[in-house]
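Structures are listed in the sections that come next.
Readers should treat all values here as calculations from the given coordinates under stated rules, not as data from a laboratory. All of these numbers come straight from a predicted model, not from anything done at the bench. Cβ atoms are built from the backbone, for glycine too; each structure is taken alone.
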Structure I
Amino acid sequence: MAATLLNTAIALPDYAYSQEEIRGIVANWLVDRPVQAKKADAILSNALVKRRYTVRPAAWYLEHTSVTARTEVYREEMIRLCERAATEALMGAGVEPEQVGLIISTSCTGVMIPSVENHLMNRMPFGQYTRRQPITEMGCVAGALAISQADDFLQAHPESAALVVSAELTTLTAQVEDFSMANVVSAALFGDGAAATVMAGERFTARGNGADPALENGGRLPVRIVATRSVFFPDSLGLMGFDNTDTGLKIVMLPQVPRFVREQVPKHLLPFLAEQGLRLEDLSHFLLHPGGRKVLEGLEKKLSLTRKQTRISWEVLQNYGNLSSATVLFVLHQFEREVRPRPGDYGLMMAVGPGFSAEFLLLQW
C-alpha cells in the first residue's frame, strides 16, 4: 500500500542577507584575526550560496550569546514558522487537521520540551488522538527520514494522512568566540527556515476546502513512494554533528565529508535501486539534499548526473543555504512547482547526515 506526497509548503524568517552582506559581517567579526578572515572570505566566496534567511538581525547574534536567550528565540520561531508551513501545506492538500493521524517534527538546532508538534496540537484543530513523533539529533538526514517513517505509518494506516514538519534555526548555533574553520563553514552554508509536507495513505479521502495540489500543478498527480532505505555507516561518528558546550551547540564538520559521501553513498544506492529492478539510468528526477558545493559536485561526478538533473538542489542551496533537515523538503517544494514529470517517471529523494547515515526514497509519478 503506497503512500503519496500531496503537498509541501515552506515558511521563511523575517530577515534575509546576501552572501556579500554575510562576507562583510564575517570580515568585521574577524577584523583582529587577518589569517582566519582571509580563509573565511575564500570559503564564503566559493560556497555558491547567494542568500540566507535568519530569525534575527545579524547584530543580535553578537549581543545575545547566552543559551537561555537563544533557546527562547528557538521556541518562539519554531512554533511560528512550523504553524505557517503546516497550515499552508494542509490547505493546499485539501486536508483537514483532524484527518492527520501522525505529526512528525524534525530539528537538531535547538531544544524545546514539549516539542513543537505538541504546540501545533494546541494551536490547530488536530484530533486529540493524533500521534506525535519528534525526530531530533539526526541532522540533515532527518527530513528524508521523517518522510520514510511517515510512509511506514501510512502503510499500516492507509485511511489516514500524515504531516511532516521540518524546521531548523541554524543561525542560533553560531559560536561568536569560535574561530575554527568548521564554524566559518557553518556561517558560509547554513540558514534558517521551515517546511511541511502532507502525505496520504492509499485509502485516504480528503475532505478539506483547500485547493487540489494536482490541479494547481497543471494536473500532475501526486507522487507515490515506492521504496525507502536507511543506511548507517559504521565508525564514522566524528565526521559531522554538534558538541553541546557551555555556550550552546558547537558544530563539528570534518573536511572529509564530501569525499566520504562521494565514495560511500553510491555503494548502497545502486543495490537499493537494483532490488526494485532499476538502474540509475532509469531515474528521471533527482531530489538531492544540497549539503554544500563539494557534496553536490561529488555526487554529480560519481553518479554521472548532469547539472540539469541537479538544478533544483543547486538553486535551493543558492537561495536558502543548507537548512539541515528542512533542505530536502525545500527541494521537494520547488520541484512540485517547476517540474512536470511524465506518468511512470521514477525519481530519487536522498539526504545524508550525522552518524554517518543516508536516506533513500524511490518515488514514482
Structure II
Amino acid sequence: MKPKSILTIGGGTQDIFISYKNTETVKFQSKQGTRSCLLLEEGAKIEISDITYATGGGATNSGVSFQRLGFSSSACCKLGNDLQAQFILESLKKESINTSYIQHTADLPTGTSFILPSPVGNHTILAYRGANKHLNESDIPFDTLTSFDQLYITSLSGASSAMLIPVCKQANKLGIPVATNPGSSQLAAGADVLCEALKYIDILILNSDEAKKFMLSLVKKDTQLQQTLEQSNIETAPHMPDLLGSIFYENIRFSLPDFFKQVLGQGPRIVVVTNGKEGVYVASETTMYFHPSIPTNIASTVGAGDAFGSCFVASITQGQSLKQALLRGIINASSAISFVTAKEGLLDYDTLEEKVQNFDASKLQTFSLINHKK
C-alpha cells in the first residue's frame, strides 16, 4: 500500500550540544510559578568536555519522525547558503526526506541552537533563528499541497508566523487535514494569528506554558470569557491530574477543561496539552484523556515535543483512536528523551508497534468534558 504523504513546515537548525561538568541550577518563585535557572558564573572560564553537532528544528525533527513511522515525508523550511545548511540537507537525505521544498537565502545564515546542559536533562537552548524567521508565501508550495494527505506545521518564528493563516486556510479549502504545534516563540510573537487560524486547524498541540499564554490571549479578546471563568466551579479531588484543578496565570483562573472547551469550540477537533514530566492531556468534543509520562532516564528533553506531536498525528492519520495515539506519542517521546539529540531516539514503525503491544495502559484516565461543571 502506498505510504501516506506529509509535508512538515517550520524550522531547520544546526544543534550544537555543549557538555561540561558540575552544572548548577537555582530555583526561585515568580508570579508565573517556581522556575529553575541554570547558573553560569560571571567572568568564569568553563572548560567544555564535549561538543555534539546534530540537526534540529520542528520541520526536520517531525519530518524524520514521520518518515520512520512509514510516511512519505517532505520538509519545508528556510536555510542559509552555508555549511550548516549542507549539513542539514545531507542529514535529511540520509533519512530519505524529500528536501525539494527547502528554501535558501543568501541574506541570513542557517538557524543555530546552542544547547547548554542541565543536571536533569532539561537543557537550556540559546536559539539563533536566522533564516527561519523569514519563511514567506513564495516559499510555501501552495500549488502542490493537493499531493499531501496531511500537513504538520511546527513553530514559525518571527515574520514567518504570519504564514500560519494562509497555509491553514488553503489546506482547509483543499480538504487537507492540518495539525500544528506552534511553540512559545510563535505565541510570544502574536497569539492573534493562532486565534484567527483555529477555524482551519484540525489538531492543535501545545505544552502547558503555551496553553496558559494562549488562554490569556483568548481572555483578552473576549471579556465575557473572563466573567465566565470567574464563575466557574473548579473541582479538585485526590489523585486528580494537576491541570484539572485551578490554574492561575497572570490575572486569570481557569482549569484545563475550560481551556479545551474554548479551543474546541473555535475549530479544532482534537486539542493536546503536554505537561512535561507529569504527562499528556488530549481532548475531543466530549471526552478528555490523561496519561502520565513514562519513567525514563532522561538524557535530554530537546525535541520531546516534536517526538510526541509527530507520532500522535501519525497515529491519528493512520486510523488509530485518540487513546492509541496518546499512548504511541508518549512512547515515542520517552524514547527520544533517552538520547542526547532530538532525532536519535525516534522510533520506527515496527519498533513502536512492538513497544505498544507490551505497554501497560492501565494508567490511562478518561474524563467527560460534558460533565465538567460551570
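Things to note:
- Computed 25 for relative contact order in percent (Cα under 8 Å, 6 or more apart) - originating structure among I, II: I
- Origin of the derived value 38, 19, 13 (semi-axes √(5λ) of the Cα gyration tensor in Å, for residues 158-261 alone; candidates I, II): I
- Identity of the structure behind -9500 (criterion: helix-only ellipticity at 222 nm (-39500 (n - 2.57) for each DSSP H run of 4 or more, over all residues; to 500), calculated), options I, II: II
- Which of I, II yields 1.4 [distance in nm of label points 7 Å out along Cα→Cβ at positions 294 and 318, calculated]: II
- Distance in nm of label points 7 Å out along Cα→Cβ at positions 254 and 326 - structure with the largest value, from I, II: I
- Which entry (I, II) yields the derived value 0.55 for FRET efficiency 1/(1 + (r/R0)^6) of positions 78 and 286 (r between Cβ atoms, R0 = 41 Å, to 0.05): II
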